[in-house]
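There are structures below to look over.
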Structure I
Amino acid sequence: MLNRIHHTAIIASDYERSKQFYTEQLELKVINETYREERDSYKLDLAIGDAQIELFSFPDPPERVSSPEARGLRHLCFEVEDVQAAAHWLQKKGIETEPIRIDPITQKAFTFFKDPDDLPLELYEK
């Protein structure tokens, strides 16, 4: 019954900073941006392959534990052709990445980086 992941939703502490990170640094395409006056909230729909990221702003959102071993959603992962090339691309944009590791189960390369709210993001080799 389930076909694929349609979207992932992210609530930003600083909407403009996160919007710049996802659209300018990660170069995700904007599908639509909506201001919802009744909630004093923006919703930005971003294209990533055949899925989407919904970036939200809300007034004073509570902090969430984001360390990788916390309960709940662990991280968001992006598939890439070449992890080393993708990590270098991020580093040229001033985005720090962890050292590249090899998944002991799949033997695929991967690394982590963080968005402006310290959300763990992963690059994983195709």
Structure II
Amino acid sequence: MDKISKYRFKNNLSLLQYKVTQEGATEPPFSHKGFEKDDKIFVCVCCGAKLFKIENKFESGSGWPSFSSPYSSEVITEHSDESYGMIRTEVKCRKCNAHLGHVFEDGPEPTGLRYCINGIALDGKK
């Protein structure tokens, strides 16, 4: 990402949103206020790309919003993450490369996946 884009993000995001989306930080569990009951789609807080649908959201008990699948397979990228002595799969927004969270193979059927996403990296839309 070029300096102009980083500057634009830094000025339009809260400090925590910036640290999570641009530096790969994680918001504390159970810290996100949640979303409105009538939100149908969740978009990237940085670029507005459609990332997740309400019908794929579920309560995992992990402290972060969880989804069984993304909006479509083309909206995210996955990368190996070996930080903190763990091997995980990082999830990023394909459009702007914002860090969203991680995906794990302990989700519900039919996908068996749990996209564990920082709530602060998402905006809910009706």
Supply the structure label, taken from I, II, corresponding to P(r) over Cα pairs in 5 Å bins from 0, in percent with the calculated value 2, 9, 18, 22, 21, 15, 7, 3, 1, 0. I
Out of I, II, which has the highest value for distance in nm of label points 7 Å out along Cα→Cβ at positions 23 and 39? II
Which of the displayed structures (I, II) returns the greatest value of mean count of other Cβ atoms within 10 Å over residues 47-54 on calculation? II
Consider the structures I, II: one of them gives 22 for relative contact order in percent (Cα under 8 Å, 6 or more apart) as calculated from the coordinates. Say which. I
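Throughout, read-outs are computed from the coordinates displayed, never taken from laboratory work. Keep in mind that this is a model prediction, so the values were computed, not measured. Cβ atoms are built from the backbone, for glycine too; each structure is taken alone.
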